[in-house]
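J.: Below are structures written as structure tokens.
None of the figures in this text is laboratory data; all of them are computed from the coordinates on show. All values derive from a computational prediction rather than experimental measurement. Cβ atoms are built from the backbone, for glycine too; each structure is taken alone.
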Structure I
Amino acid sequence: MDKAVKHRFDEYPDIAQTQLKALRSLILQVASELHLGDVEESLKWGEPSYSVKTGSPIRIDWKLKSPNHYYLFFHCNTKLVDTFRELYGDVLTFQGNRAIVLNISDPMPEPAIKHCIELGLTYHQRKHLPLLGA
């Protein structure tokens, strides 16, 4: 884990750390399964960020002002969140065109989140396809 990212994870409350580490693991797992190459892990705007050459960066975070939620952030100038809303509007909650909002005390809806991560990490290959080829 990147040293700055580890320091940021250490600052989160325990329950947020657990959920965010699960998201991090899922991002790394998807990138590995899809053979997307090295995942760049860094801090962007103080949030852990994950990117590969074929995709749009994915950031994850927990906010003190909304302690019951944690987030996956996507670039707001992509079709990602709009596509996720179309595919998973009955399963996931969204914040505008930039984030998936997850409840910190609920189990992660892993199949939907994994698919969203896959679409994000392969965005540049899919952005011309209807519903990103989902």
Structure II
Amino acid sequence: MAEKNEVGALILRVTLGIIFFVHGLVKFQGGIGNTAGWFDSIGLPGFLAYIVATIELAGGIALILGIGTKVVSALLALILLVATLKVKLAAGFLGNGQVSGYEFDLALLAIAVYLVLNGSKLFSAAHFLGKDK
């Protein structure tokens, strides 16, 4: 049974990693200054865009490789929580026709929290290097 749980955790870890890697990459490719401006427009300091995009990009890679899964997942959970409360909540669960809702963010938050609580050792670099605890 434990092996099935590890396979499930691997699937969640890699999926979350890919999603956030792409989100971070798009922020940089689209011009991180534009993202910083958008952060300013919603009442968040623009410099946070650089921090968020870096966590998403580097954190996505780390999750795919299985490095720092619990810490990275906690950071991503925090980003998701703030994004949901600050941006998506007003649009509702399914969105309002202009902005998507928070249903996807909620699913990603659940995955991130699962990984914070349980980790994911299968095929992780940390496990191979004996760094997981």
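J.: Distance in nm of label points 7 Å out along Cα→Cβ at positions 5 and 125 computed as 2.0: which structure among I, II?
T.: Values: I: 2.0; II: 2.6.
Value 2.0 for distance in nm of label points 7 Å out along Cα→Cβ at positions 5 and 125 corresponds to I out of I, II.
J.: Here is a further query. Upon calculation of mean count of other Cβ atoms within 10 Å over residues 61-68 from the atomic coordinates, which of the structures I, II produces 21.1?
T.: Only one of I, II returns 21.1 for mean count of other Cβ atoms within 10 Å over residues 61-68, namely II.
J.: From I, II, which structure was Cα extents along the principal axes in Å, for residues 13-84 alone = 34, 23, 16 calculated on?
T.: It traces back to II.
J.: Please state which of the structures I, II yields -22500 when helix-only ellipticity at 222 nm (-39500 (n - 2.57) for each DSSP H run of 4 or more, over all residues; to 500) is computed from it.
T.: Source structure: II.
J.: Work out the source of -0.28, -0.49, -1.28 here, i.e. which of I, II gives that when log10 I(q)/I(0) by the Debye sum over Cα atoms at q = 0.09, 0.12, 0.22 Å⁻¹ is computed.
T.: This figure was derived from II.
J.: On to the next question. Name the one structure among I, II that relative contact order in percent (Cα under 8 Å, 6 or more apart) of 30 was derived from.
T.: On the way: I: 23; II: 30.
Source structure for this number: II.
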